[in-house]
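Presented below are the structures under discussion, each in the form of structure tokens.
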Structure 1
Amino acid sequence: MKNDAVAKARTYFSGKYNCSQSVMKAVLSETKMDFDQVIPLSAGFGGGLAHEGSVCGAVSGAIAALGVLNSRQFDDVVKHKDATYAASEEFIRRFKRIHGSILCNDLTGFDMTNLKARNMAMKDGIFERVCPSFVESAVRIALEVSEK
């Protein structure tokens, strides 16, 4: 089950989708919560939120997916928010344990706001080499956290 979702995320990421889109789509598809606007909704989260190098798109996509998944269990806004915070905090703890950070700049090793550096990283295949592991971990961890 999780392996299928991870494989889908890897396929999405190796195609035309960014890290956030790939994670969110794979997690929500796996849990039968996918919806038409997932891809456009998460389009700006890549590169650490619009190439700012902050929170990794795989992380933000996973956290957004956890919010959607929690909507199945909680109609009350406060209960939903509290459950999503708890799941997101657990997700971040696990992701950091594996990768050491949730920040795109730290994970990729360069400043995403520097267009020259970003273009060089794209040319050198940095994203294809390092980011798939973040996408895969994010899918696995989000699905594990959502099962609790």
Structure 2
Amino acid sequence: MEMLSILETLEDLVEKSVSVPFSGKCMVDKEEILEIIKEIRLKLPDDIKQAKWVKEERQRILLEAQKEANNIIKDAENQISALVDEHEITKKAYEQSNEIISNAQKNAREIRLGTREYADGILNKVEEILEETLQVIKENRKELK
């Protein structure tokens, strides 16, 4: 992710800067810091767009999973009505349809949970990056004041 690279550059710049004796401060090149902050501002919208895409993709996957589950349930119901004629076949059809429905619901549940965890992980990572970026910017602004 480009944002992390930019933040590492900023961190390296601060770490390699000249220390002011008897203080916890250091001297940095103002133009270089401002250029990095400008680059962060340019890249930040990309990360936000990526988070939005992840959210939309998660929603799309959930809808697909629900449609697939509904189709499987409909298929199972159709199989049941086709096998109603004979008692033994009807019994087996009910067992199979219940198993298919159960499996479909289980699969849909697993897909939903997986996509939620994936999306949450991505959003969490983006949130961490944004928080780190905000903290760096606040610290830099504080130093600039």
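To test your reading of the models, identify which of 1, 2 gives 0.35 for FRET efficiency 1/(1 + (r/R0)^6) of positions 14 and 110 (r between Cβ atoms, R0 = 41 Å, to 0.05) when calculated. Considering all the candidates, the number was obtained from 2.
When FRET efficiency 1/(1 + (r/R0)^6) of positions 38 and 54 (r between Cβ atoms, R0 = 25 Å, to 0.05) is calculated for each of 1, 2, the greatest value falls to 1. By the measure mean count of other Cβ atoms within 10 Å over residues 62-69, tell me the structure among 1, 2 with the highest figure. Largest calculated value belongs to 1. Which structure, out of 1, 2, was helix-only ellipticity at 222 nm (-39500 (n - 2.57) for each DSSP H run of 4 or more, over all residues; to 500) derived from, given a value of -32000? Derived from 2, not from the others.
When FRET efficiency 1/(1 + (r/R0)^6) of positions 22 and 70 (r between Cβ atoms, R0 = 41 Å, to 0.05) is calculated for each of the structures 1, 2, the largest result comes from 1. The value 4.1 for distance in nm of label points 7 Å out along Cα→Cβ at positions 78 and 118 was derived from one model only; which of 1, 2 is it? Source structure: 1.
Starting from the value 31: which structure in 1, 2 was relative contact order in percent (Cα under 8 Å, 6 or more apart) calculated from?
On the way: 1: 31; 2: 26.
That value comes from structure 1.
Name the one structure among 1, 2 that P(r) over Cα pairs in 10 Å bins from 0, in percent of 13, 44, 33, 9, 1 was derived from. Here the read-out was taken from 1.
Throughout, read-outs are computed from the coordinates displayed, never taken from laboratory work. Bear in mind the structure is a predicted one, so any value in this text is a computation, not a measurement. Cβ atoms are built from the backbone, for glycine too; each structure is taken alone.
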